[in-house]
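Structures follow.
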Structure P
Amino acid sequence: MKIILDAMGGDNAPDANIKGAINAIHKVKAEVVLVGKEEVIRNKVKEFYGKEIEEISDRLKVKNATETIEMEDTPTLAIKHKKDSSMVVGFKMLKENEGDVFISAGNSGALLTGATLLVGRIKGIDRPALAGILPAYKSQLLLIDAGSNTNCKPINLLQFAQMSSIYLRNTYGIEHPAIGLLNIGTEETKGNELVRESYHLLKEKSEKLNINFVGNVEGRDAFSGKIDAIVADGFTGNVFLKTTEGLGKFVKKSLTESLTKNVLAKILTIPALPAIKRFSKTMDYKSYGGALFLGVKKPVVKAHGSSDALLFEYTIMQAEKFVKNKAVDQMIEEFEKNLKTEEN
């Protein structure tokens, strides 16, 4: 197996990308290819570790790419004109079977455009979507779309629900994943036009498409452990995601300050340290890795734009699991079955 990593994408590139890849190489069996300015990558490795990249592991490789797609670049123009960028080179490697999965923390719009134009959509899916994993009570929560499609139609949300059902069933072994529609209330009359129409479409089609649709879900109930996935347009989903991450950081920071405020607090905290560490790990979004682009023909993973070395490490480990579980192959197979059913 070969994992392709965009070494130049993200706020902390290339340092965090390189360190994350080197940390991960000792925990995965796959080969990891760092795509980017080769001279820069090799110099950084020597600076950080005092070794050539080949001396660290024979499963670490470098693929030269002379350009970089910046966060402020217009997605379509960047993909079309920066043909030797680390992102475009990575996508071409994936398309030409020179790798099994592509990871980037770069420009989200460019990643979606590249995945759609260069790798291609699965037949039956109008728009690929970002599926991110978040912690929930004694379980986890899939959020789709986490930020790739800011303007959606009801058919898109229906397909997001369908993709999340297939993904959770085949990859996580959840036989009947509970799929909710993110809304401001549980009543079917609540929400804007998009959400109301999507609700009725999901209710109408869910049985035929094998979707366990449980209705509207308010944000406060999303983490109850009773919902396996929540569906939203990319704008709403991304606001929800960033707010959740911010709240998690706030809780961890406030808890740490309260428990270390004085000597007495520190002493009283000692018996509870194992529980506190478990709670802290649960709240740490980094351990959940990146978000898989569901709906494209090959595995593409979006890492957080502000990813540090630890998050890249987890994302690489997660990407290896995506390939092993054949998440994309199963998605293609399921949609082909559904299309044949509709034709008949």
Structure Q
Amino acid sequence: MSKKKIMVAMSGGVDSSVTAALLKEQGHDITGVTMCFELPPIPGEHRPSCCGLESIEDARRVCKALGIEHHVLNYGDALEDLVIRDFIREYAQGRTPNPCVRCNQHLKFERLLNDAQGLGATHLATGHYVKNIFNASTGFYEMHKAADLRKDQSYFLYATPREKLACLLFPLGGMTKDMVREHARRFNLPVAAKKDSQDICFIPAGKYQDFIAARAPELCRPGDYIDQNGKVVGRHQGIAHYTIGQREGLGIALGVPVYVNRIDVDANVVHLGPQEKLLSTGLEASGLNMLVANFVEETIEAALKIRYNHNEIRGEVTFVSDDRCRVDFHEPQKAVTPGQSVVFYQGDLVIGGAVIDKAL
């Protein structure tokens, strides 16, 4: 491998720290960079959130231990403009967004990559679990699932601009988490024992309702629950508290299991019904991003993920336009959720994906 000048996105966690250490060990010219989102401290929370002040300090300590430079770039305004406002806007439309997809698309692999190149780097590396493989027959890079499917993050990265893949490195794509932990101990990294963060970076401790209540209190205004017969059966806490398919946390007992099957924003009503009301035969989606070069097929059969933690299913994807697609499932699926993404695969190859607009 030829020597590269690489900027490593460092969150202060184990994965990005091992990424930097491995690339340095391979002889590359490495610099660490941390995206600062101006996040406030978390009262009573000892585990730092990704890109918070404590994590920036962790990244600095790792860079010092590795003997590499460390830069901190302020993306507070960009996070607000490109991620948080969209997050609130989606909930205001009764949708359930995935801000990690949007952050990767617009901040890491657009804004941060451009800034890294402006600082002289030829490549940007991250600690994501995904593979970036050069296809000699097409002359283009392709995104593939990680070797450890339990850690695979291709669902969150499908919106990466295809032309950027040639400038991206994902050294952990062929590893398991246990292997990464072992490397962290081998390099004697100061974060080797640090726990993984599962929170959205700008919403510590997962309390997204509190975050929305502070930004858009009208989305936490109580309203009616209505059952499948049109009868008012209780009061909800505000539409931001609910997502399609939700059963837990409804705060009512009707004698039979009920699920959120529709959110009416204009009427401030949450519709409840039995599980069978959640079944859909397909979906429509927009914001289509294709990761395969020279793709011209109008319809494909593919493996699909309609949520990150959802098992793959099979279906047909019809590309309606450059921006839109329709998906028809081979078998009906529960809780197709507007605002989440549908990502399509052929084997380990990531074909592309889009944001779900509605269930069919």
Structure R
Amino acid sequence: MDQQQNNIYSTRASLISRKFADYKIDSLFFFNTSNIFYLSGFSGSDGVLLLTPAKTILLIDGRYTTQALLQTKNMQIIEYKDKISGIIQSIRDFRLKKIGFESDQLTVDIYNKISSVFHKKIFVPLYDKLKLIRARKDKTEIALMKKAASIASSAICGVLSEIRQGVTEKDLALQLEYSARRLGADQVSFDPIVAFGKNSALPHAKPTNKKVKKRDFIVIDFGVKYKGYCSDETCTVAFGELIKKQRHAYQAVKIAQEAALTCIKSNVEASFVDRQARSIFGNKYGRYFVHGTGHGVGLEVHEAPRLASNSQDVLETNMVVTVEPGLYFPGQWGIRIEDTVLVKENCCEKLTKMDKELIVIE
């Protein structure tokens, strides 16, 4: 690990530690593996990170000791045989009195076992205060996300040439992942969504052996991971000439996305962005828009902030969010258009590359 990267982890940990007084804690346990990676560089699939004002301590079992030594610097590594026992011993060894934790990550079982040893009042749930710790991206993170977006967009563009009579959803999903890995992706950031015709009316459709037919909408929702960071993009294309109802609906989705993109900038309420998109659909289409307008992207493909009607989040410079309005007509077809964008002071910058004008494949 180079010194610059090590400094990034130290700086991130220090920024959180400075808020301990406000949180009324003397320490903080992290269980979310993405947060652990963000604060330490350790990419193992299990472990616990203990943050104190003086140091960062990584608790892992023997499977990860060598990996932890290779991936981290300037932090104490404690190997445990049992996670719960390791946490309990650390609380005792470091004489912790007021412990913050990610309340959305700690299981009831682990919490009950630890709190049976210590008074429950020493534990402070911090979900609301911690949900945005990764939301603002630094230059390195932005560069990695741009690369991820470029790879995924290139894979989507390439797979469009594979769409022909007889091709199945599974065929295209497989080709997407193969192309992305050839282009440099480490893995997909979620299972690809490739949906034809009636299946496109399912927001989270799974690829099947369904074959494409004329006048089908084809929804492709795809993203990759590059050096830990995710991309997310959705394109909807047409196979053959569409009917008037389909063309009008696609145009409504495109206008809704443009309306949302136009108002994204620093200090804008996330719920306002959602309302702007919904205002385009009105009474005619409103009931067919069944999810939020977008979400944050980073080490996870779904993270804070949320662009939804009930969101309390406010956009800040260097947050990265998706903008993905959609319409879903049960039993008929669906449309979704999605770009990932970087929030700037007075506008936003698209990281995804595909043009969202309707593509008709003959």
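Here, each number is a calculation from the coordinates, and none is a lab measurement. Note that the structure is predicted; figures quoted are calculated from it, not measured. Cβ atoms are built from the backbone, for glycine too; each structure is taken alone.
Tabulated values for the structure
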read-out: Which of P, Q, R leads on distance in nm of label points 7 Å out along Cα→Cβ at positions 192 and 320, largest value; value: Q
read-out: Source structure (of P, Q, R) for FRET efficiency 1/(1 + (r/R0)^6) of positions 80 and 248 (r between Cβ atoms, R0 = 41 Å, to 0.05), computed value 0.10; value: R
read-out: Value -5500, calculated as helix-only ellipticity at 222 nm (-39500 (n - 2.57) for each DSSP H run of 4 or more, over all residues; to 500), assigned to which of P, Q, R; value: Q
read-out: Given 3.8 for distance in nm of label points 7 Å out along Cα→Cβ at positions 32 and 168, calculated: source structure among P, Q, R; value: R
read-out: Answer label among P, Q, R for the case where FRET efficiency 1/(1 + (r/R0)^6) of positions 88 and 208 (r between Cβ atoms, R0 = 35 Å, to 0.05), calculated from the coordinates, equals 0.35; value: P
